[in-house]
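These are the structures in question, set out in turn.
Laboratory data are not the source of any read-out in this text; all were calculated from the coordinates shown. For clarity, every value in this text was computed on a predicted model and none was experimentally measured. Cβ atoms are built from the backbone, for glycine too; each structure is taken alone.
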Structure P
């Protein structure tokens, strides 16, 4: 039986790792051993941060809604509860965009939320 020569596959694997490690600091961009480890960590960070990004964006939306709600004498939780009671079903992304770009319509929503809370 003929023996398996791995040169082509091994070089391809190393070339891929080294190309991914371009721009890294020091040995992580030059030596295969360090580059492989750094690329592995980078891929783990990438996977983690794709999920964390969603968390941070939602947090930003909530911060913007809270700031705009407080300009209309409501807290974030009161505002959201008032909208729910009033039957207005808008997601946080849209509400944050309204708070940021269209303060007048957001103020109308806040008034509707206040009325719903009083009733």
Structure Q
């Protein structure tokens, strides 16, 4: 089966000084086939969220490749990347940073649908 999502030697380094770098993601290779789910587990600060943001194209990679449905998303244009993001999802475990307590359940569920123009807002 062909991988829907595949990363090849994916790396993300953050500069933390003049010549020092934090290796947040270092050489990640993974494949996710259609219909499957991937859970990323690890200690706080090990790069789980950074990996998710890289795969979604929310952070630029230091090096490596990310293929979604056979297309290298690191070299997509903005419009194509936006269209691909509509088919992807990342769910962070921490509800305090994922859910806005000032929003109703309806607003929380409908917001991504409205943002991706999958439905109209009916407040």
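Computing Cα extents along the principal axes in Å across structures P, Q gives 50, 35, 27 for structure Q. Of the structures labelled P, Q, which one yields 0.00 when FRET efficiency 1/(1 + (r/R0)^6) of positions 3 and 91 (r between Cβ atoms, R0 = 25 Å, to 0.05) is computed from its coordinates? So the calculation was done on P. Looking at distance in nm of label points 7 Å out along Cα→Cβ at positions 35 and 99 for structures P, Q, the greatest value goes to P. Thinking of P, Q, which structure, once distance in nm of label points 7 Å out along Cα→Cβ at positions 83 and 107 is computed, gives back 1.9? Clearly, the read-out refers to P.
Structures compared: P, Q; top value of relative contact order in percent (Cα under 8 Å, 6 or more apart), i.e. the largest, recorded for Q.
Figure out for me which of the structures P, Q the number -6500 belongs to, where helix-only ellipticity at 222 nm (-39500 (n - 2.57) for each DSSP H run of 4 or more, over all residues; to 500) was derived from the coordinates.
Q
Computing distance in nm of label points 7 Å out along Cα→Cβ at positions 27 and 75 across structures P, Q gives 5.4 for structure P.
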